[in-house]
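Every number in this text was worked out from the coordinates using simple rules, so none of it is lab data. Remember, predicted model here, so these are calculated numbers, not experimental data. Cβ atoms are built from the backbone, for glycine too; each structure is taken alone.
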Structure P
Amino acid sequence: MTIRVAVVGGGPAGSSTAEVLAKAGIETYLFERKLDNAKPCGGAIPLCMVSEFDLPPEIIDRRVRKMKMISPSNIEVNIGQTLKDDEYIGMCRREVLDGFMRDRAAKLGANLINGTVYQLDIPSNDRDPYVLHYADHSNGTAQGEMKTLKVDLVVGADGANSRIAKAIDAGDYNYAIAFQERIRLPEDKMAYYEDLAEMYVGNDVSPDFYAWVFPKYDHVAVGTGTMKVNKAIIKDLQAGIRKRAAKRLEGGEIIKVEAHPIPEHPRPRRVVGRVALVGDAAGTVTKSSGEGIYFAAKSGRMCAEMIVEASNNGQKVPSEADLKTYIKRWDKKYGATYLVLDILQRVFYRSDATREAFVEMCADIDVQKITFDSYLYKTVVPSNPLVQMKITAKTIGSLLRGNALAP
């Protein structure tokens, strides 16, 4: 007898969860509504994810080794000179990455269901099963065939609009919106972005975040994000980034337009009963950098490892307290990272003066080294105390020069 687990959502969070469970011999059902889903996101992944999640080179479209930070007054700072020869930021298309991770989980034994989960019936005690009501789309129709499935545990990996989170009353969170256009450029323009990504800051492109031009396989992703969720504002901000990058995008053709909500902080309740949330459903996106892919996959993996451990490889049903251990471990490991990035966003994205200061600071080699190391390897690197003092002094100096410390 082995326990049955339903993982709802087949992005990096759900696929990582299902992979670990299936490897342990646990009966796993992985639900994905759209098997060709292309989520609109920058698609940047850190180097440590490539090795940690055994990602093959062919799913990485570009290896970015140079970044340009562009201030509100269009001052450009080149960052990336601290990277070693074998270091890079991976750029991938989500439909390629997600498809690979999902298929791998299925090959390892997860039952992949092309289905939409509409309802979760919650048992009145800690023994009876959870019942999922879903439409099975394997017949090729949008409405699908209605079915039910009984399971012992449920992992909600179904994104910012998670139905599983609603079913367990996990509480709301504020969310930002990401808007992106995929633009195919003429060859000479695309050559400029061969291993270069750009980040633009300024009130014209985002009042509380940044805009980006990230290179992909045969196009660039041009987008912006903001917490001011309003269609008119988003259109103005996207026009802002198109205007700022206009020269470099000349002759480009829009091949896809995408928009998606992004959680701004963790949900109030990430485990209720025998249901756990991972990835965007749990709210694992970082402030300041807006990074979500690695943390989504990692949260899925840590949740699944907890289930394997607490269930003795699927022999007994874990309790709510067992599942909450995953949250404790997560917060202990990454709590400081989230806090630091939250503070950075509050300090540096407040006004164009603070953004100018931020870009100026990025020119410093020590700042670049710490920033890249913490991004590529997901460690807030404890550098030499003298370097730390120097960076702190530079930060304050930049902020003072930009009149950025005024309330």
Structure Q
Amino acid sequence: MNVLMFGHYGSLNRGCEAIVRSSASIIKERVDGAKVFLSSGRPETDKMITVLDKIYDGSEKEIHKFSLDWLVSALQYKINKKDSYALGKIYANTIKQVEDADVCLSIGGDNYCYGEQPGWYEINKRVKGKDKKLVLWGCSIGEEDMSSRKLDDLKQFDLILARETFTYNMLIEKGLKNVELCADAAFTLEKEELPLPDSWQTGNTIGINLSPLVQKRNPQSKEVVKGLIEHILKNTSMTIALTPHVIEHENNDYELLGEYFYQFKDSKRVLLLPDHLNAMQYKGYISRMRFFIGARTHATIAAYSSYVPTMVLGYSVKSRGISHDIFGETKLVLNIHDNFNESTIIKGFQELMRDEEVIKKKLKESIPKMKGLSYQAVDYLHGVYKHD
């Protein structure tokens, strides 16, 4: 079985790396002879993922103004209001890899959470035009993200694997018959433990992650988290490990967290993890924390899957859904749009401390089941491949 992953913008987002790395690993572990290929928007960032059989340049191509392709695209759109020709040229690097694949996996996770996606729609159409199997792998989609055009696109998938119950139930309610429930593959990600920094307190270090995306969506979030840091330093003996998980240009956790580090470094109880670690190495640090508070989904998955009591600073269905599937309720997920202030985040932190042992016990019960659902996704995938 030859699997082509697409919908990936590169591994400077360590969550995207975690999806690719863990998905390729469990597919190869579960399916004898499987080969996994990746079409990447930034292939140079993915070379560290050695489990892949090959990495292709899947970057978008530019259509230059007044070129032949530009003129044909403009004419097609003017005559019949279609952009298929233009999109085919823009996404040609990915489309040309489809020929050698048996199954094409759209792996973005939340790619369908950000408005219409005509590029993905076009690639999906081309995949089915070549009579290849098409799978949406470990997705989250909110009710607010749906449209009639998106629903039509989802109908052409041979299989949709929803990574949490809220997305699964919504898609079923929309009438889709090609949906199964799984868990994010990153629950199975291996960890790599590097030496601990000198200021790390074994058994008494809390990780904190904030993202520019959350700050953009709620400009007050930066001050809210600052207030939490001040509270922790004043009222506990814990060390704070500021933990980046995305290091892309203009979307760089490290730069944002670095501001906190320089504000509080004189306390000797705040440290900033490096910006060059891979997803397994970040998980190696997160797994040795006492608590974790984070905005990046896959940083929180690294914590959950290591039995670390976690509070999520969330804004979408994925955060709520993943928490619900672990705990049987949406537990310790703070909506950054709803009454998100210093008081609510400190209250959440106090609940995290109060229920520490209860949460750890629940994680130890639930995480093996979540990992089982991650592997179940491979079984569904293999079933689609074998069924003609």
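The table below lists the values:
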item: If relative contact order in percent (Cα under 8 Å, 6 or more apart) is computed and equals 21, the structure in P, Q; result: P
item: Origin of the value 16.0, where mean projected area of the Cα convex hull in nm², for residues 23-254 alone was derived from one of P, Q; result: P
item: Ranking P, Q by mean count of other Cβ atoms within 10 Å over residues 159-166, the structure that comes out highest; result: Q
item: Structure with the greatest value (metric distance in nm of label points 7 Å out along Cα→Cβ at positions 103 and 343, set P, Q); result: Q
item: Winner on mean count of other Cβ atoms within 10 Å over residues 15-22 once structures P, Q are ranked, highest first; result: P
item: Per distance in nm of label points 7 Å out along Cα→Cβ at positions 231 and 311, the highest-valued of structures P, Q; result: P
item: FRET efficiency 1/(1 + (r/R0)^6) of positions 63 and 199 (r between Cβ atoms, R0 = 41 Å, to 0.05) derived as 0.20 - corresponding label from P, Q; result: Q
item: Comparison of P, Q - label where FRET efficiency 1/(1 + (r/R0)^6) of positions 111 and 319 (r between Cβ atoms, R0 = 30 Å, to 0.05) is highest; result: Q
item: Label whose coordinates, when helix-only ellipticity at 222 nm (-39500 (n - 2.57) for each DSSP H run of 4 or more, over all residues; to 500) is calculated, return -14000 (choices P, Q); result: Q
item: Structure responsible for 1.4, with distance in nm of label points 7 Å out along Cα→Cβ at positions 7 and 279 calculated and labels P, Q on offer; result: Q
item: Distance in nm of label points 7 Å out along Cα→Cβ at positions 191 and 303 derived as 4.7 - corresponding label from P, Q; result: P
